[in-house]
Structure 1
Amino acid sequence: MWHRRFICLWAGQTLANLGDVFYIVAFISVIYAATGSVMHTAFIPVVIVASQSVSSLLAPLVFQRLSLTGMLVLSQGLKTILLAAASLAVSSGVGEIWLLFGLGAAIAFMDGWANPARNAMVPQLVGREDLMRANGLLATSDQTVHFAGWAAGGLLVSWLGAGIVLWGTVGAYVVATIAMTGIAPASEKPREEQGARAATDWLTGWKTIRDVPVLRLLVAIDIVIGLSGGVWIAAIMLPFVLDVLGQGEEWWGYINAGYMLGAIAGGTLLLMYAERMRRHLFRWIICGTIGVGFFTFCFGSSTNALVALLFSFALGPFLEMVHVSKQTLLQQETEESALPYVMSAKGTIDLLVFGASALVMGAIAEWQGVRAVYYVSAGLLLIAFLFALRLRKKQTEHTSGVSVN
């Protein structure tokens, strides 16, 4: 696994993800300082998610024209230019707030290309026996960056100022772009990719998910888990901490940090036991789904802040187990030529489901109380568990030679 191409992908994407966190923190600081409006500040993640959704939907059009490496280089290069423009606007003090929103949306749009390209590139860079470990490493790096990045970004912005942090992030983006150029495909790969792209269309990913039973069930599990995930947004977590646990806002941060540390610990365990786990992906998807549902129910039933913190930490390893196992299985069950399109379609579904979940869970919290949404989430995870059992049965039938529809 540890060869130049994979190291360039891992290091470049990790640096780019850290830069993403830093520029969002800086944008939040600048926009809040200029407007004094919480609503304007809260609108930043809405713009980013919406832009990524549109980009993921349109990514197949780019896949038909560029190699995966080309997409990663182009995406990161354009992000660097856009962020440099934003940094210049902030440093000069002449930037309009809506200009920052527009540049932020454009940067997020580039991420909608990069994410499916990265995930589709992994099976080309590592052998099947190392796929679980590679996905675990990338997932752990993502969680570590988000955990450390938000804290470090806030400190740097308060210490150095948003303008300097943005220019530093531009430098990080430049290094990440250079790293992306190091993921050069094998000499024969461009010809293979060109032939594969000629046989595909914009709906290839959606059709593949529809036609392959294992992929269809994996996406169904993703949808149900995604719908259950809205309980962890700030709009629900904060009232739970204040009203149910009876604690101050700082405990919201503690609980978030507890989950992130649990996810990092889970990713570390995945790296240690990847060889053993990759032989039983279906089993770990089932076990992980049970664990997530159980600890979600326990968290929602908590009345003591410290106990809730422990349950939040315990959620991390199980969510990582489910995520990495599903990602590895999806990569294994999809033909290489169709994988970028499947990842793009799945990314679009994930973003739309997240938005729907936030709205639905918010409405339930308003109607039945904030504790009720955690019980609803646990119930949805029980449905995901049933889908996981069906997934294992479907694969057992397939490997036994039994015809399945």
Structure 2
Amino acid sequence: MKVNKEIQDFLLREAQERFLRYVKIHTTSDEKSTTFPSTENQFELGKLLSIELKELGISEVIHDKHGYVYAKIPPNPGCENVKPIGFIAHLDTSPAVKGENVEPIIHENYDGTPIQFPKDDSLTLTKKDSPLLESCIGLDIITASGDTLLGADDKAGIAEIMAVCAAWKKFPELKHGSITICFTPDEEIGKGTLKIDKSRLPDVCYTIDGSEMGELEIECFDAWLAEIEFHGLSVHPGYSKNKMINAIHIASRYFSELPEAEAPEHTEEREGFFHLSKLSGNEEHASARLIIRDYEEKNNERRMNYLTKLKELYEIRHPGLKINVKFTHQYKNMLRFLEKDKKVIDLAREAIKLAGLEIKEKAIRGGTDGSKLSEMGIPTPNIFTGGLLFHSRKEFIPTIALQKAAEVIIYLADLWTRNNN
């Protein structure tokens, strides 16, 4: 089976039109929220997708009270016994950058010069920001307008999946077994699988949530959260000698003891880190959040032991000080689970090759819904969307990537029909 020019043109048109529509819907998640999903706006996109899936003739569509969208596409005639697979993308965008009132711009036939943003004259996108911009010369590129992120993470993934759903309807010669589509809320704040209905998912899934074209991610961080509280004693500063235990001041010194070389801004590739993301308080009480990341569990154990030893040292150094440290395991390196079923990975590699792309296997310096699903017993590698500079006002995506990711999904579904054992 070959995805011909007619199908390629259809995929490009469908994915681009849908992507430009989806990014305008405000779905930023909120890590401070106590609701699920964390923002009501995520329901708006989920509702639209539910309607569009039904318009494509898919009768089994569910948009549940938690914001998840599930759709089940029946197999082609003759493919009833093919192993079911699923494709997953997330509804929310990162709270790191404003995601409301996104205005996408298509830069046609990019000529290699710096890209200017109309909403911020001081902002430019250059090859220094992303060397991959060089490979986009002659292509059409989509950016936002300079005051928001674009939202390719992960509305590109959603658009690519939806374009394929439309192609399966229009081109019945495209073979596939039973397919489950799932769109999840709150992935960006680490809660994408928190209330997922595992019974609605098949035994094998793929997230469409990666970055550059050709990318296949089968490994991610082992991830921990450290929540640390400092309990001190407030005394009038004019009369506080040998009495005050300044919690916020001591906390600042505590975190200055972290090795500078193990901060995110000084690490890359397979290097892990400590990342202080929140510190607040006063003389009486201070609290902090710290994430700990590495590909090897033993390295994270070393970091957690260091924090614990530092707590003991500071309590000795400051009599009366009390430090509470709580560690929470957020997700595991999914490689340990994916290695148990190499076929899931091998077919993804083959699908990327069939789409005419170089395979770029990378370890995710983060996590995806796939990492939690793999831990839950559903092996779920991560496939590219084509977007670059995620979580940034300089985020961009070449339109050809929307087509190519959709091609990979089609090839992958077809490969499962031919490798049904």
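Observations on the model:
- When FRET efficiency 1/(1 + (r/R0)^6) of positions 202 and 298 (r between Cβ atoms, R0 = 30 Å, to 0.05) is worked out for each of 1, 2, structure 2 gives the greatest result.
- Entry that produces 12.9 once mean count of other Cβ atoms within 10 Å over residues 258-265 is calculated, selected from 1, 2: 2
- Winner on FRET efficiency 1/(1 + (r/R0)^6) of positions 34 and 106 (r between Cβ atoms, R0 = 30 Å, to 0.05) once structures 1, 2 are ranked, highest first: 1
- Among 1, 2, which structure scores highest (criterion: FRET efficiency 1/(1 + (r/R0)^6) of positions 42 and 338 (r between Cβ atoms, R0 = 25 Å, to 0.05)): 2
- Here helix-only ellipticity at 222 nm (-39500 (n - 2.57) for each DSSP H run of 4 or more, over all residues; to 500) was derived from just one of the structures 1, 2, and that gives -29000; the source is 1.
- Origin of the value 0.30, where FRET efficiency 1/(1 + (r/R0)^6) of positions 170 and 370 (r between Cβ atoms, R0 = 25 Å, to 0.05) was derived from one of 1, 2: 2
- At a computed 23.5, 85 (Rg and Dmax of the Cα atoms in Å), which of 1, 2: 2
- For mean count of other Cβ atoms within 10 Å over residues 282-289, the highest value in the series 1, 2 is held by structure 1.
Rule-based calculations on the coordinates, nothing more; no lab input. Note that the coordinates shown come from a computational prediction; the quantities given were computed from them, not determined experimentally. Cβ atoms are built from the backbone, for glycine too; each structure is taken alone.
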